[in-house]
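Just so it is clear, none of the values below were taken in a lab; they were calculated from the coordinates. Keep in mind it's a predicted model, so treat the numbers as computed, not measured. Cβ atoms are built from the backbone, for glycine too; each structure is taken alone.
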Structure I
């Protein structure tokens, strides 16, 4: 709840008259909401999200279990809620209300589809996510460079595969310009893409690419929109979830201008199930996250990680989280007890109680809270009863979700996929053209061979016909000579007989 430009989080249990606040100018110093399952992390996240929205700050929420969606619907009254309203002294200011919300989903089932292109992600971040070796990352860089030089847009995974295959096939002509391209490295990259494809990478990569500035919107009443990512299914695929979060942070850092120390954040993110981002992540990827979290504060962006234990977050990142809400932790094993001690040691001590003991005895809806004060100094930790949300503390009804979608400020901008001509289509077309040229060349060759064979056959027949003609002429000449000889002999005989008859008469 917003109160005098500060977020009213709850009341101190040790001093019921003392209110615990989160100061808006310090909200972009990031934060942590931790605690075991069922201790109230989601309620705390919703209270903060509602307060930021009321202050005109757009919010991004990860809805892991589906119950955060109720923020778009006003809460329901009950006897318990009435007691809490009186307990926190908010009878005059508390109102059950819905908050302006826009729903998104990487798979497009629970809201607007979020997509980006492979080119926007870039080879460096993609290599870190796929945990490629330096050599394999170099080959990936070459593939992107060749694509740029030839005007081949790498929009989705099929584009990337097509470019990698093309570079491998033409590696001899690119080696002198870009460096060696080993087929084994290309094969390794293609294999690394298979799990990502299986998790839904083919849905995340594509167009229309999401404009990150669409999250920085306020409603007509001045409240910041609450952008809810429906990720009940997405969190089952940690690799895709991590890619999305990293892309989002990198995109914000690149797009947003420097803000310095604003009076309030430009945008606040809540990453639920944050351990998925860091679990088994390679060192290079952790370094990327640490750098982004450290630098994005100056862009006016606040990041709040929501997880079960602070130990889920690497120390280098944990050190950047200045505003902390620690719900109860259970410690039954030595490892769990160590985690409790580590969590307690991160707070500025309060002489009224032991933080370590308090963490294990907190009830549902209670937390240890320490936020930065007006001067940016961590406040003394307080055992705090967290305020109640004004919106519905349950999943939104189907009607409420449909209404939110109908009034979405982005309309149907991202709902229809676009598959324009890119690397895959161009290279496939080139290959088809080459096959066509090859087929035409082979056909021409066959036709030429057939024509040549026909010519030879014709010449052969002509020679045979000529030979036969000469033979026939020779035979005819022999017949003429024979007839002539016969005629001469016959004529000579007749002439002889005639002469004899004449002589006899004399």
Structure II
């Protein structure tokens, strides 16, 4: 079986969020059962020398969009520790100039053009390479054009005649909505795709709606999220489309790469540890985090971490609402992330004007892993969370999640005081409930027997890709009829 993955970001080459981790780790588990190719843009931030990324001979290709020709080149390397080819689509107008995966302040029309051009280039390069995929696995709105191209422009193309399509929703909030003239730029058959059963949505093009309608299977990244998005609260205006396609909707829980996130071997830590010695060795990492952030280390006082994009989805407004209450808790806080200016400025102000809250605005992967290892609790007060990977990583490092029970957080965290609990939950989306969950965690911290038993349960939980990859494989076989 041949599977083609297409995504805007792929770890470790480019990363802005959990999508990159999924595309960088799921194919590793599928490799033994399938031949896989991954396509992603060659963003300007990607270090070609570090990852030994080379241009393929005679890879130059010109494709016309509207009346505008664009030049593409194709680069290749292997996904680390695998034999999987990763292909990078280079375009000097849309991707090379930027040192971010998703640059801020781009014109929305230009953003659409970027991923339309990437998607069509993927179709053409796969054909040029003679990679006749049995399944195209598209991810989020950036590659939602692929099912539409397959249904329209390539509908009678013999090369793609047996190809099935899986569309994965990592975040339903970002759908790719623009005016209908963008279809002309895409050179897509408007008479086929622009209708209420395709990508037309209240007089606009909605790429994600089109992908949901035209894919053979639609995957949400956790079972609970797959149920939530069928209703109005989490459906983001596409709930009726999803209900209409409910028969092909699947909820498959994301996993993490247990080799990449391993406290026993992680070189980012000042002291490595496992289930046998985590009580002593985690404290050394906690002290290192406190030293880095200028917080007085106190083994009797818990350290609570947040590593997140600073956007409304992540529940940062609850922290804003409770900022004065958090200052008076018997706990220290470290925040790492970037995003909306208002949230960044809030966190900088808190860092400069409080005794127990510190912030790193930006992203540093090594520092993030040290914080996972050094923190006692990990805060995720998300407004909605399709799956969430941070809580899985935190548990892997023995940091107990404090989460709002939504989406994948509900699926993955067993809340105190249930048997084998590995974290703390609150349900209502308000600051007081979050504060009470934090207070409960601080109270449990003082009971070291219960606290260490919960940390052990968290570290023993298995959220590797093994089980989830088997579900993906069953789904691929179901739609292709292949063994």
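Here log10 I(q)/I(0) by the Debye sum over Cα atoms at q = 0.07, 0.08, 0.09, 0.14 Å⁻¹ was derived from just one of the structures I, II, and that gives -0.37, -0.49, -0.62, -1.38; the source is II.
Determine which structure produced the value -15000 for helix-only ellipticity at 222 nm (-39500 (n - 2.57) for each DSSP H run of 4 or more, over all residues; to 500), calculated from the coordinates; the candidates are I, II.
Numbers: I: -15000; II: -10500.
Answer by label: I.
Consider the structures I, II: one of them gives 12 for relative contact order in percent (Cα under 8 Å, 6 or more apart) as calculated from the coordinates. Say which.
Details: I: 27; II: 12.
Among I, II, the structure yielding 12 for relative contact order in percent (Cα under 8 Å, 6 or more apart) is II.
Sorting I, II by FRET efficiency 1/(1 + (r/R0)^6) of positions 182 and 342 (r between Cβ atoms, R0 = 30 Å, to 0.05) from high to low puts II first, with the largest value. For distance in nm of label points 7 Å out along Cα→Cβ at positions 62 and 406, the highest value in the series I, II is held by structure II.
Here distance in nm of label points 7 Å out along Cα→Cβ at positions 174 and 374 was derived from just one of the structures I, II, and that gives 2.9; the source is II.
Can you say which of I, II returns 2.3 when distance in nm of label points 7 Å out along Cα→Cβ at positions 262 and 294 is computed? It traces back to I.
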